[in-house]
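Take a look at these structures.
What follows draws every value from the coordinates through simple rules; no lab data is involved. All values derive from a computational prediction rather than experimental measurement. Cβ atoms are built from the backbone, for glycine too; each structure is taken alone.
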Structure I
Amino acid sequence: MRNQENRRYRLKLLLLILLLGGLILLSVTLGRYPISLKNLAALLLPGKAWREITWTAQQETILFNVRLPRIIMACLVGACLSAAGAAFQGVFQNPLASPDILGASSGAALGAALAILLRLSGEWVTVFAFASSLLIILLVLGISRKAKGSQLTSLILTGIMLSSLCSAGTSYIKLVADPNDILPEITYWLMGSLAKVRPADIRFALIPMLMGLLPLAVLRWRINLLTLSDDEAKTMGVNVRAVRAVVIVSATLMTAASVAVSGLIGWVGLVIPHLTRRLVGHNYMKLLPASCVIGAAFLLLVDNVSRNAMAVEIPLGILTSLIGAPFFLWLITRKGSNI
């Protein structure tokens, strides 16, 4: 029976990976400067078979400096936010937990708004957002350790408090910002977008993303035990506090890196884990890998809509909310749903 379930899971995961691969190919060809599959093959696989196919330097620049980095980043951000959301839901035993539950997103927003107010370059906006996000999480962890009562409750309440303070700081920056150029830039960043992603952004975000994703991959079977009570988990040989700390830090690293390069993109880390549970079940050995693939495919699909649906690019945060909120309502109202 278990072997049959594992085979079924591997088949589902393979189909999801193939779907993601097809979306990546489709994404490369779509855009204001279309690139055919033949031209794509000629660009990526030079050889005799493609000698008759010509491409322009403009197409090559668009592919390698704009489109491919954006596609890669959409996949990375979608995968990381989904994995972080699933991990937080397991750690906090809360189906409504999302990657911003501890204030990482609000901290990143404050850092980015401050950098934009100071008229710093785009690279520094990313650095400020990432550093501010990590600083807020360190404060959350430090304050919650001194609080009395349940550790999980203290973490959540401290995260809510600091998130509120960061939101107030961001609102004040928007109040004093120049309404002609600074304020629109801050507002657009807060709505989330991958329009300005370049290869340097991938190099910046990839290391913290991997530093967060790899520990989760190694510890994913232990996350199953975190859904039990602390006493039950301890009897099974799990150091609950240590595992919980590693999972929280890992998920936070991925969230901070994702938000720093993409802005605020909601609902991905909340909805995708629940959708994945319907496909592969609640076992984190299967849930985390599948969440990464589905999250990557979802955000890539949304990004395609963002940059191709209208003449003006639609911010990702708007689209994910328009899709995620109704879908989540459908999940919780569907007959037999067990969120």
Structure II
Amino acid sequence: MFVTERRKSENHVYLEVLETRAELDVRERRVLERYRSGFEGEREYDAVLDAVGHGLLYVFRDIWLGIGDGKVQLDSLIIADNMLIVNEVKNYSGNYSYEEGVRRVRGRQISEDPVSQVSTAANKLLRLRYDVGVPFEVQKGIVFVNPYLIFGPTDYQNVDMFVMRNRLKQYFRSLTNMNVGESAKVLAAEVAKRIITSPHPAAVNERAKIRFGVNCYRCQSFNIRLDRYCAGCRGCGYIEPFERLIVRAAVEFSVLYPGEAMTCQRVYDFLGGEVHPKKIQRHLKRYFRLEGSGNSALYKLVNKDLDKILLAGDYRSYYEHDRKFMFESHPRYQKQLRN
């Protein structure tokens, strides 16, 4: 069973939002490309595991653990009786080689060392044995999910830990044969108790020239027509109800300005003064936790996931036409399923 969700890192989210309102520099574009590739690979890993089936296995995805005085990040942790299986997931493509201490992908030297990463994670997990009353072993694997990876010359001693895309299903099926009982349940509970928030907040670019105003959800254009209930993009024709637009703007503001309190006035300014403050206030009250009153009123985000915020607020705008945001409570949801 999947115990935790797969989430983008704080830096990944920040750069994706920044890209919609500012020009990324060369380094930021390169980093964002790497984040996107890595996240795509992790989702592919999840999809294959889900297709094969994971039964009663406890599957923790994308977590940070606090163990003793140390911290460790895990792409995937699978728990069976007396066994923790830690997987480092890589989405490399092209030729990958490791010779004389130098790692290369497509002929270019990289600093990332998946063997060291998974070994460090495994060693930190072993420290749990001093804290829990259940003996266990740690198994480690490096999963290369991209079918276009060519594994070249290597000096690695233990190549058995490498799981290539063509045998990923076989690898997952072998895990489902493991016993899962009381021991696994206790270990999963001990792991869950040690989950912490990421110790690495987003690296905010203070010099970024962020553009305020109403932009298009689909193409990010600022050439927008504002009607009574919706905003329409003159470029691609995308229509977004004000209700969703305001919630999206509030999330984007909190991502780009993590140190600033979110107020109605600040969201109004963020939208370039193009949306009436009363309309903004009405939707902020519905979707976010209000603290204080009057001019000192602040709005707090429980999370920065637009879909989850809308779902929690029972979003079902009549003016919504994007199927992605027509949740089960939407009046046209069933009709969309039939089409």
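Where does the value 16.5, 48 come from, among I, II, when Rg and Dmax of the Cα atoms in Å, for residues 106-201 alone is the thing being computed?
Details: I: 15.1, 48; II: 16.5, 48.
Comparing all candidates, it corresponds to II.
If mean count of other Cβ atoms within 10 Å over residues 138-145 is computed to be 20.6, which of I, II is the source?
Derived from the structure labelled II.
With FRET efficiency 1/(1 + (r/R0)^6) of positions 194 and 274 (r between Cβ atoms, R0 = 30 Å, to 0.05) as the yardstick, tell me which of I, II scores highest.
Details: I: 0.80; II: 0.05.
Result for FRET efficiency 1/(1 + (r/R0)^6) of positions 194 and 274 (r between Cβ atoms, R0 = 30 Å, to 0.05) over I, II: largest is I.
Taking 7.0 as the value of mean projected area of the Cα convex hull in nm², for residues 178-233 alone derived from one of the structures shown (I, II), identify that structure.
I
I have 15 for relative contact order in percent (Cα under 8 Å, 6 or more apart), calculated from one of the structures I, II. Which structure is it?
Computed on structure II.
Out of I, II, choose the structure whose coordinates give distance in nm of label points 7 Å out along Cα→Cβ at positions 18 and 66 equal to 3.3 when calculated.
I
When distance in nm of label points 7 Å out along Cα→Cβ at positions 10 and 314 is calculated, the result is 3.4; to which of the structures I, II does this value belong?
It must be structure II, since only it matches.
Out of I, II, choose the structure whose coordinates give percent of Cα pairs over 27 Å apart equal to 57 when calculated.
II
Match the computed value -25500 of helix-only ellipticity at 222 nm (-39500 (n - 2.57) for each DSSP H run of 4 or more, over all residues; to 500) to one of the structures I, II, and report its label.
I
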